[in-house]
Structure P
Amino acid sequence: MQPISNFIQVASFAGALFILIGYAGEQFGWMSARRPAYNVVNAVGSVILGIIALRPFQLGFVVLEFAWAAISLYALVRYFRQKPAA
């Protein structure tokens, strides 16, 4: 088994940090799950972790992270497609 490179370690830490910022932000009231910032940090973090899970391929993590990213991106699209309140 090859050691994990420093780049992968830093990238995975950053991905996890993005997701944890969103989670903590929602739990502590700093962010709202209905606002774009929450979904942006979740999408960015999950895409980073999903890419890292591709090699070596880890099916459970790939499915989890890319599903998480897809849901977050869907929420962003839905938010920006809403008609402004009159």
Structure Q
Amino acid sequence: MKGNMEKEQFNESEKQFYQRLGKALRDARRRANKSQSQVAQSINVTFQQVQKYEKATNFPKEYRTMKMVESLGRDYETFKKEYNVYTG
């Protein structure tokens, strides 16, 4: 139930943002030839959590997103520009 309540807090444009972010994270991970498990281990979460971020069923905080991007060998600011995923 809690997960559903959290989703209701987001308006449609926020949901679309997290969907774009998830696709960008998945694309960057694949380009880096890393598995969800490898990324998860490097940022101290489960591979299921990475999977949920990529599918936009859970929403990472910005610091977690930055850690994920950096674990892929990417610069965070460049990643945000390349994928048009600005947070504010």
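One of P, Q was used to calculate distance in nm of label points 7 Å out along Cα→Cβ at positions 47 and 71, giving 1.2; which? List each step's numbers first, then the result.
Details: P: 1.8; Q: 1.2.
Traced to structure Q.
Could you tell me which structure in P, Q was used to calculate log10 I(q)/I(0) by the Debye sum over Cα atoms at q = 0.10, 0.18 Å⁻¹ as -0.29, -0.78?
Numbers: P: -0.29, -0.78; Q: -0.23, -0.74.
Computing log10 I(q)/I(0) by the Debye sum over Cα atoms at q = 0.10, 0.18 Å⁻¹ on every structure in P, Q gives -0.29, -0.78 only for P.
Looking at structures P, Q, which one was helix-only ellipticity at 222 nm (-39500 (n - 2.57) for each DSSP H run of 4 or more, over all residues; to 500) calculated from, given that it came out as -21000? Intermediate values should be presented prior to the final figure.
Working: P: -25000; Q: -21000.
Matching structure: Q.
Bear in mind that the values in this text are calculations on the coordinates, not laboratory data. All values reported here derive from a predicted model rather than from experimental measurement. Cβ atoms are built from the backbone, for glycine too; each structure is taken alone.
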